[in-house]
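**Student:** Okay, got some structures for you below.
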Structure 1
Amino acid sequence: MTFQTDLFRGKRALVSGATQGIGAAVANRLARLGAHVTATGIDAGDGSLDAGVAVRLVDVTDTQAVDALVSGFDALDIVVNCAGIIRRGDEHDVDVFAQVLDVNLTGTMRVCGAARSRLAARRGVIVNTASMLSFFGGALVPGYAASKGGVAQLTKSLALAYAADGIRVNAVAPGWIATPLTQALQDDPARAGPILQRTPLARWGEPDDVADAVAFLCAPAARFITGVILPVDGGYLVA
């Protein structure tokens, strides 16, 4: 860890989609750096959250539930949007396509919109989760690719819209990260092989790789950074 241990002491953070995978790693990292963290998900997850992280069951497609969650905070300094789904092979069905966009893109906007006033009061920060598929197409995942392209553009737009409130808005764009979302790919040598061959650092990323990038974007060191889509991909994007 390259951050001082009390970096976010006294800060309140909300991380959506954080009961497993990248979201859990982000929630844990912020908590270990001193923040009071609430993690949300649609279930209790896989047990990877630290004991000090509060968990709330919230579906980001439910506007009333999101609004009720955020209204329960007396203050917010950090919001990280990690809620996301992927339905490989099924997303050409328009109903599945719409569901993926509702979670990944509209869900991100719901949380950002609900949190804006509280973040403005503390000159807070938002970090969204984009993807390599914000830049590339995905034949099996048109909904996921469209949603993540949308997250990138939403991030830039909110960076402009929220700047007058003193809120910075950035995104990370993870590459191939070893999480439950990519387990099927990891387990298939025919698909995992080309991924690793193209990745200059020649390994799957770990959730903590993304969590450290998020922590940087939330930190005072990034105080003049907004509207950025930061790849965390082992060089995949430039290969």
Structure 2
Amino acid sequence: MSSEKILIVDDEKQICTLIKSFLEKEQYAIYTAYDAESALDILNDVAPDLILLDVMLPDISGVDLCLLIRQKTQCPILFLSCKSEEIDKIIALSAGGDDYITKPFLSGELIARVKAHLRRNRILATPGKKVRKYHYEGLEADLDQHQIFLDEIEINLTPKEFDILAILIENPKRVYSIDQLFEMVWKTDSLEGDSRTLMVYISNIRKKIEPEKRGIKYIINVRGVGYKFNNSLKRS
């Protein structure tokens, strides 16, 4: 039996029960919460491997709850929402979400996405991998420990922000198109509007690691092509 734990946070009890039935057939341990307060209480007792989070909750929004959850865990967070507007997706993903699923959804799609995110987490947790540490003029990246430091101060990146920066750092001579980065990080084909989502993430990363007073640019925009890491910086 799988030991992986999934927390479902949705104020619609029928939806919770339905999703729980889907996932229990896949042998996952399921926990349910109908509001943000209950979800945080469960997080204090359980370390879920993945969270399914509704955007609309009775006490606070799912986006606000996501920000609180990110202070406690970096496990995958998959948003569930009746809203399909691009701006809603961008806001949810920028808050630290890893995926966005629009209701109504097919059980097969939900299970496939859950498995994909859990599989990726297992791969990242596999011991014995080559140590991946990089240091470029004040920016230190320990990709195995999922840590980024700027002038020896740890920078808090969301999982998706970290994944984007890690891809660029590990391949400093390569220019990635927006579609390539989106597909590599989200593990799905890019769709219309995904370019704006990716650019929002790049902008957020730059705000965190490229303060104007330092005058150092780590991420370079190659006009008409995409993005690359600044390989002219000295590596130590």
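**Student:** Which of the displayed structures (1, 2) returns the greatest value of relative contact order in percent (Cα under 8 Å, 6 or more apart) on calculation?
**Tutor:** Structure 1 gives the largest value of relative contact order in percent (Cα under 8 Å, 6 or more apart) among 1, 2.
**Student:** For which of the structures 1, 2 does the calculation of FRET efficiency 1/(1 + (r/R0)^6) of positions 34 and 90 (r between Cβ atoms, R0 = 35 Å, to 0.05) return 0.85?
**Tutor:** Numbers: 1: 0.25; 2: 0.85.
Checking each candidate, the match is 2.
**Student:** Also, quick follow-up: From 1, 2, which structure was Kirkwood radius over Cα pairs in Å = 17.7 calculated on?
**Tutor:** Derived from the structure labelled 1.
Throughout, read-outs are computed from the coordinates displayed, never taken from laboratory work. Please read these numbers as outputs of a predicted model, since none were measured by experiment. Cβ atoms are built from the backbone, for glycine too; each structure is taken alone.
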